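Below, each structure is written out as structure tokens.
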Structure 1
Amino acid sequence: MAKSMFHQGHRDLQDLHDGRRVADALEKHRRLSELGDKQRELIEGAGFFFLATAHGGSVDCSFKGGPAGFVRVTGSTSLEWPDFDGNSMYRSLGNILKSGRAGLLFIRMDGAQERLRVNGSAEIVHDHPRLAEFPGAKMMVKLEAEEIFPNCPRYIPDLSNATPSEFLPQKDAPLKKPYWKDFPFIRSILPKSDPHQ
């Protein structure tokens, strides 16, 4: 039997608000042991997800975007994605490097109202063969899922008229430069490997 999704803090609030029975029923009937076709379709069709990480007192939640298919399901409980050029702070990946823990949240905001949490152990791979598929990618991140949970989507807005980011890497085209790289206090200190150096 899989380890419970709930720690004592969860249980204390469930008990305070008479929610333990509902939480247990949802864990029993909605928690998944593997990524199926529906989850694969959501993940591999996503143009973004949210990544939560923590190590000690450093907690971070990041938006990760890319072309549909940039996150790939590689096994029944595993997936991977490229890490693109960013702001050089490496808050999320630094936490993964130290703790190896990550939580991913996939959301469809096109009126379909789908949401999936995938939590587990992550690792960074610098010499991954898929890196060549993604201009601007510096490393790949692999995640082995321990919790897969499609939870309530009722408050998700319909943003179906949105367009993809103009900064998404394009094959055979230079990466568009974000405005912040021209800040006077940044411009001269960009990493040597930065595509806008």
Structure 2
Amino acid sequence: MDVRESLLKATVKVFAEAGARGATTRRIAAEAGVNEVTLFRHFKSKDDLLETALSALAQLVADRRLPDVPSDPVAELTEWARDHHKQLNKYRALIRKTMGEFEEHPSLCACTCTATTKIASDLADYLKTLQLSGLASPAFTPHAAAAMLMGALFTDAVGRDAMPDRFPYPMKDAIDLLMPLFFNAIGLSTEKTTK
């Protein structure tokens, strides 16, 4: 891993632990195993470093796409949901920290929200494709359905440890419990479809 990558990875870790104020350049440099002079050779300011690190992570997370042409919607959506849920849970501290600092650092929240916007748009496009191909009901709005699914996954993955009583089922069962409800809501047959 090169120095720039190490700094970006360290920035995400330190920001998730300490927020913008606690993510000092000294602490980030130490986490990356470099000195502050090296950090400032790569980034012009702490804000530049934070925004670059969060934007790079958002782009990485948002690159996971559903297929353009559905072949097995139940399997494809289930795999997508499992992966999305896993990513949300992995980065839950970072997500909560970013949201908690929205008022003071809106640009940092905007960096991470680019991923959510792209993911929601891609999911809505996939759901619209299902409708157009007759695999799902025409009686729902794809963006609303995408928001519903993403909201359920977000709440479970990010809020579970903060509100354990709200989730009486194990996290490992979440997708298997949520997805049939979603499939029913969009009128998607759970029988395997092939083209």
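Rule-based calculations on the coordinates, nothing more; no lab input. All of these numbers come straight from a predicted model, not from anything done at the bench. Cβ atoms are built from the backbone, for glycine too; each structure is taken alone.
Here the criterion is distance in nm of label points 7 Å out along Cα→Cβ at positions 157 and 181, and among 1, 2 the highest value is seen for 1.
When mean count of other Cβ atoms within 10 Å over residues 85-92 is computed for each of 1, 2, the one that comes out at 15.2 is 1. I have 19 for relative contact order in percent (Cα under 8 Å, 6 or more apart), calculated from one of the structures 1, 2. Which structure is it? Of the structures listed, the value fits 1. Highest-scoring entry among 1, 2, by mean count of other Cβ atoms within 10 Å over residues 53-60, is 2. Here P(r) over Cα pairs in 10 Å bins from 0, in percent was derived from just one of the structures 1, 2, and that gives 8, 30, 35, 19, 7, 1; the source is 1. Could you tell me which structure in 1, 2 was used to calculate helix-only ellipticity at 222 nm (-39500 (n - 2.57) for each DSSP H run of 4 or more, over all residues; to 500) as -23000? Going label by label, the one that fits is 2.
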